[in-house]
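Each structure below is given as structure tokens.
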Structure P
Amino acid sequence: MAAVPTVWVLGSLNVDAIVRVARHPLPGETVLGGPVETRFGGKGANQAVAAAVAGARVRMIGRVGDDAEGRAYLERLAAFGVDVRDIRVDPGAATGRAAIAVAADGENTIIVSPGANAAVDRSDLTALDAVGEGDVLLTQLEIDLEVVAEAVRIAATRGARVVLNTAPYAALPGEVLALADPVVANEAEAAALAAAPPVQLLVTRGSAGSEWGDLRVPADPVDAPRDTTGAGDTYCGALAAALAAGAGPADAMRAASAAAARSVRWLGAQPDVPGGTGRIEG
């Protein structure tokens with residue numbers, strides 16, 4: 001019997017402090033917001049949760065701090081079925097943090113303090129010795145770029161498919177981009193890639209849908225979005241899950257679009273744990 005493919009997620013784990021505001025402030029302006037709500041985030045963990053919710057077997061590589069938030073995060077991911085054996089508890093750093101303002105129209109602004117995410121290095125990639133053909137490596141750019149590039153090379157050499165999300169945008173070597181199938185970018189990131197476009201580029205355009213080469217898939221309609229935080233991460237996680245399950249590009253894009261549409265109906269980047277919440281209590 002063939003092994004069940006694994007979606008390997010290399011990336012960040014953050015604790016999000018979310019404040020709702022009527023509108024985002026202009027430079028130099030102060031606006032009043034609502035209560036601070038602390039939730040779980042980080043592009044890597046968001047994508048890992050999304051892939052797990054979509055039905056994939058998920059194993060994550062990353063770091064958290066040796067603090068209450070980090071320990072709570074490991075328990076949360078495990079509750080979603082994510083294999084956390086390769087997430088290191090770093091005694092020398094705090095768990096990453098993000099400050100997020102969510103406006104009345106659901107749009108957000110985000111500032112990230114990396115914490116333990118900045119300590120992820122090549123030694124964390126020994127876990128990829130277990131990657132095999134049929135697996136998918138999903139990664140983003142909230143950790144050291146050289147580590148990301150090396151992980152892409154390792155996974156591709158071992159026959160795994162690479163899904164590379166160029167967010168937050170940073171330049172990567174062309175030979176690394178060429179190993180991804182696909183590179184997932186929003187419109188701004190795709191514009192930055194225009195000088196040397198990847199061979200396989202999937203562009204997400206929010207409510208205008210997404211496109212991968214000649215394929216065009218409309219976005220699922222959403223009447224009243226509550227919070228767009230993490231919608232792109234949900235898209236990537238669901239896409240990777242569908243590709244690992246053997247879906248073709250069009251079907252994988254449709255599954256990802258449907259998942260992203262569902263994600264804007266809850267507050268924060270991740271859904272509630274079944275039987276629990278997405279908040280950090282206390």
Structure Q
Amino acid sequence: MLGSAGLHAGWNWLIAEARDSHTITAVALVAAAIVFLPVAVLTWDVDGAAWPYIAASAAFELAYFALLAAAYQRADLSFVYPIARGAAPVVVLAVSVAFLGAVLAGGEVAGVLAIVAGVLLVRGVGRAGAGRGLVLALGVAACIAGYTLIDDEGVRHAASLGYFEAVLVLTAVPYAAAVWLSRGGEAMRAAVTPRAVAAGVAMFTAYALALAALEVAEAAPVAALRETSVVIATAAAAIAARERVPPRRIAGAVVVVAGIAAIALA
């Protein structure tokens with residue numbers, strides 16, 4: 001799971017640091033869909049009942065990548081990533097309580113409060129800057145929550161790798177087409193670089209490693225460990241990226257991870 005977390009933070013860093021986050025995202029999605037197509041074919045087991053979930057998940061994934069790329073065009077990795085990843089489980093819990101009859105445990109309440117505090121630290125209380133980046137990051141969180149709830153049911157009707165490949169193809173094709181139309185073919189061809197392909201491979205590999213971890217461990221600790229990507233991404237931004245990360249933002253990322261862990265382990 002630490003490998004999965006590192007790869008997830010890594011592909012986000014590659015996209016966030018690119019000159020045009022939309023074109024590199026489009027190329028990365030297409031690359032991931034092509035590279036892992038043989039694996040999906042060899043393990044293919046997708047029932048007809050899975051396709052409505054696949055279509056719905058792809059719609060959320062399409063919005064997720066569009067909002068994520070837009071957020072990275074306007075705000076730093078260390079700002080967007082902790083908010084997007086941290087707010088997602090809060091949205092999932094809110095939907096579960098409001099519509100699915102779930103009851104919150106004490107640890108989940110504490111986790112929500114910790115995440116809210118961490119997000120405030122990342123953003124900065126009372127700060128007017130990066131307002132649009134905040135809205136986009138929260139939109140990304142809502143999309144993560146959406147496809148998480150859908151996939152939780154969808155994978156009951158399909159082998160996980162085949163399911164994910166189907167979602168990926170349905171996401172990559174319209175996203176790449178939209179970027180091609182808006183940016184032009186020349187910009188898309190210029191974005192076909194080892195960096196973009198590496199981001200795409202990291203996307204899929206991070207997911208595959210998470211599945212492998214779930215086969216040998218319980219879901220709660222796996223989910224908690226995966227969110228260490230928030231700290232990894234913030235550290236990468238501070239060490240390797242071209243941005244200055246305030247100490248309060250680093251502290252906020254750590255608090256967000258603590259909150260996610262409290263929810264996962266409750």
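Coordinate-derived values only; no laboratory data. Quick caveat: nothing in here was measured; it's all calculated off a predicted structure. Cβ atoms are built from the backbone, for glycine too; each structure is taken alone.
The figures follow:
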item	result
With mean count of other Cβ atoms within 10 Å over residues 22-29 derived as 26.8, matching label from P, Q	Q
Identity of the structure behind -1.08, -1.22 (criterion: log10 I(q)/I(0) by the Debye sum over Cα atoms at q = 0.16, 0.18 Å⁻¹, for residues 142-253 alone, calculated), options P, Q	Q
Source structure (of P, Q) for relative contact order in percent (Cα under 8 Å, 6 or more apart), computed value 20	P
Structure responsible for -27000, with helix-only ellipticity at 222 nm (-39500 (n - 2.57) for each DSSP H run of 4 or more, over all residues; to 500) calculated and labels P, Q on offer	Q
